[in-house]
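Undergrad: Following are the structures in question.
Just so you know, all these numbers are worked out from the coordinates, no wet-lab data involved. Everything numeric here is computed off the predicted structure, so don't read it as measured data.
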Structure 1
Amino acid sequence: MAHDLDYMSAAEMRLRIARKDLSPVELTRRALERAEETEPHLNAFFVLQADAALEAAQAAEDAVMSGARLGDLHGIPVSVKDLIAVGGAPFSLGSKTMDGNVAAEDAPAVERVRAAGAIVIGKTTTSEFGCKPVGDSPLTGITRNPWNTGKTPGGSSAGAAASVAAGVTPFALGTDGGGSVRIPSSFCGLAGIKGSFARVPVWPTSATPTLAHVGPLARNVRDAALLFSAIAGYDTRDPFSIAGPVPDMRSACDEPVEGMRVAWSPTLGYARPNDDVVAVVEAAVKKFEDAGAIVEQVDDVFDADPSDLWTAEFYAGVGIKLRDFLENKRDLLDPAVADILEPALDQEMQDYYTKVFTRYALRDRMTALFSNYDVLLSPVLPVSSLDVGKNIPDSHADRNLVSWVYYTYPFNLTGQPAGAVCAGLSPDGMPVGLQAVGRYLDEAAVVRAMAFVERMQPAGYNLCGLD
């Protein structure tokens with residue numbers, strides 16, 4: 001059964017722990033209990049680390065009672081996606097090819113949440129090497145959406161989104177190489193942030209090093225901003241890592257949108273969204289105008305769908321990592337993943353580098369667009385839900401494994417910050433996400449827009465079927 005702690009925000013947990021009104025041990029114990037309760041329904045966790053989590057929680061509680069200086073995440077439970085290294089824990093990247101692998105040390109983001117006092121309770125499920133925007137893999141099976149367990153939570157940060165939406169932890173660490181924080185945030189009614197490329201350091205080196213991001217998923221924008229602030233910043237192990245100051249994301253949550261220059265694009269120029277999705281997002285965009293923002297519809301954000309540019313980069317990188325298995329042990333791989341890796345590996349060098357330079361031209365186009373706008377708003381996805389066991393919606397069956405999501409992967413190519421926030425509910429009762437995109441290094445504008453959308457929504461949503 002649900003408990004009073006299950007849907008408490010991280011911000012409230014932080015205040016109550018500091019006031020000694022809430023025990024980190026009690027909080028962590030309840031997070032582990034909730035994970036166990038929901039696991040038969042959701043399959044959100046690859047591994048739980050109960051003993052280590054309770055030991056860390058006891059140390060956090062001792063620090064509180066002794067009057068020690070507390071970090072921004074002190075005593076708050078968090079989970080980590082299985083594409084991110086947690087020292088001493090299994091590190092299988094959702095793949096049978098990596099089953100039994102153990103991380104030697106923490107990734108920078110994990111180091112930083114621990115340093116801020118957070119309690120890592122376990123690792124969450126992912127599609128294989130993050131290759132699918134839905135929540136299943138041959139290693140861990142099907143992960144389900146708490147809103148409707150017949151639906152996918154999205155991917156590849158599937159378990160992260162499902163567990164946060166189900167009240168296990170207030171936030172989670174996910175990754176985003178083509179939308180893998182924003183997609184499940186949309187399907188599960190959450191707030192998710194992909195910062196500017198390399199704002200959050202990525203190490204060990206990703207299979208897709210020019211596209212990969214680590215970012216937070218949370219039940220509200222303020223909690224997502226809190227976790228993002230803890231993990232962002234320079235790290236010598238990531239050669240792309242940004243050395244400049246991190247914007248004040250938490251203050252941005254309170255800024256009005258009056259005077260913001262907003263571009264609204266229902267399709268980005270090529271997407272085919274369902275009418276119900278456009279209606280929900282457009283209603284949220286209208287509220288920007290009502291609040292004094294300057295809103296213009298921009299239909300031709302892109303001249304053409306850049307999915308081939310993204311596919312050339314992402315699947316070639318993963319394909320190189322898995323080449324031996326593709327050639328000799330294909331049965332270990334997700335068949336849908338194997339099918340899409342092979343053509344990416346067959347690219348000729350001339351064709352590949354033509355796409356590389358086209359990608360740079362795409363960045364220049366976005367720089368020019370954002371000389372006129374502070375933020376670009378769009379849907380996150382063309383649909384509000386997708387049945388478990390399916391990789392592609394029936395209404396978009398002519399698209400490939402990832403290109404049906406349309407809206408997210410372009411901004412991994414350009415490196416711009418982007419976030420997802422719930423804009424409302426579709427007629428079938430499932431959440432619909434709005435995407436906010438900012439100019440490079442301006443995560444604050446993204447969070448400012450996301451927080452406004454959230455303020456315009458009813459307080460909280462009622463999850464069904466878990467109790």
Structure 2
Amino acid sequence: MRNHLMHRSSRPIWLLQIVLGIRMFVLATSAVHARGMTEMNPPAAPESTSVVALVGGRLIDGGGGTPIDSGVVVIRGTTIVAVGRRERLVIPDDAQQIDVNGMSVLPGLIDAHFHSRNSIRTPVEFELKRGITSFRDPGHPFHFYNAVLQSDQTMPRVFLCGGHLDAHPAVWPKQAVVISDADHARRAVNEHVDRGASAIKIYFRLPLEHIKAACDAASERGVIVTAHLELVDADEAIRAGVRGIEHVTSFGTALADPADAERFKAAILADSGARRPLRPRLWAGIDLDSSPRVKPLLETIVRRKVFVSPTLAIFERRTGVEDTPDVEVRGFDNMLRFVGICHQAGAKIVVGSHTSAPFAERGRAYQRELELLVECGLTPLEALTAGTLHNAEFFGIEDRLGTIEPGKTADLILVDGDPSADITAMRNVKHVLLNGNWFGAAPR
């Protein structure tokens with residue numbers, strides 16, 4: 001844990017008040033995420049309903065439970081049918097027993113923020129081979145995935161939002177639906193859901209009234225809205241119905257001194273590209289210890305049950321790296337601290353890779369994000385839960401994925417080592433089971 005992060009036993013009084021208050025208060029949110037969201041490309045089932053037992057591995061269930069040494073997972077076809085300690089579980093006589101001693105067994109990882117463009121290779125090389133069995137692309141048009149959806153190659157489960165909703169002048173015109181009014185926002189949401197979108201993404205030039213219209217329409221269809229923000233404050237967007245926040249930087253204007261926030265917004269309005277150099281400068285000036293804006297924002301995040309997808313890895317800046325200004329390092333340190341404070345307050349943190357990151361080797365952005373969450377103050381086990389159960393809840397698929405328990409779908413990974421003790425072990429994914437089928441070689 002970083003030295004400047006607060007230990008859990010020394011939380012400030014105002015943070016403890018938030019935690020206690022939330023436990024006593026349940027708010028009926030305006031957008032209830034329906035269960036049963038579906039991927040665009042359901043994977044093939046095994047040819048038979050034969051029984052397989054993974055025996056002797058360390059079982060990390062994804063739900064935050066204490067890892068079980070010498071565990072057993074029994075799978076029939078596509079479904080997990082039994083889970084437990086080796087000495088307490090009767091393995092069916094007809095099961096093929098596979099010795100996985102020395103490895104950890106986890107649910108397939110879920111990536112909340114992955115982008116691709118008609119690539120067959122990237123989803124496999126960056127995701128499935130790394131243990132990520134499901135991902136969501138927040139905000140790219142459906143046609144970006146024509147090649148993937150038409151391929152017969154084994155792929156992760158793909159969840160799409162469709163083109164993100166933005167306003168003129170759109171930041172990424174080829175990726176956006178440029179919204180003209182509130183009615184257009186509602187139509188766009190319905191058209192996206194009709195085409196298979198399981199969530200809606202809004203982009204940062206969309207004004208608050210159109211954000212609300214999109215959220216209302218999404219709520220009626222049982223999907224959530226997730227947002228990349230720069231010009232609308234996060235607390236206002238959340239009150240309008242947004243249930244997911246993409247990027248820690250989306251909270252900047254809601255946290256910064258109002259005068260600093262207004263200067264930032266004016267610069268972004270004039271030039272969307274200015275956000276990149278200005279975001280770390282805005283964050284460097286945020287006082288997380290004494291700002292009166294921190295506590296109300298945390299209360300809003302937690303009471304409204306907002307999923308926070310920080311994508312920290314894409315903003316990482318470190319002292320000693322050539323040409324990195326100190327202000328950018330300070331800004332990133334504050335981003336780390338804020339995510340840690342969100343976690344301490346009870347916010348649902350999830351894991352999104354954003355495909356690549358400056359301090360991650362090719363195809364390792366997700367693993368780097370896990371490591372940064374631990375640096376924020378999450379335990380390795382909590383970081384793993386962020387990437388499994390919490391992401392399943394964010395996707396609306398927790399009824400079938402995200403944890404290892406009877407009745408869930410058999411998306412599992414085998415990892416060499418113990419990532420519940422050392423998160424860097426997540427770089428050692430050895431085997432992947434997708435919908436009951438081994439991707440690549442089965443363990444022996």
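Undergrad: Determine which structure produced the value 1, 6, 12, 16, 19, 17, 13, 9, 4, 1, 0, 0, 0 for P(r) over Cα pairs in 5 Å bins from 0, in percent, for residues 66-313 alone, calculated from the coordinates; the candidates are 1, 2.
TA: 1
Undergrad: Determine which structure produced the value 21 for relative contact order in percent (Cα under 8 Å, 6 or more apart), calculated from the coordinates; the candidates are 1, 2.
TA: The correct label is 2.
Undergrad: Moving on. For helix-only ellipticity at 222 nm (-39500 (n - 2.57) for each DSSP H run of 4 or more, over all residues; to 500), the calculated result is -11000, so let me know which of 1, 2 that is.
TA: Going label by label, the one that fits is 1.
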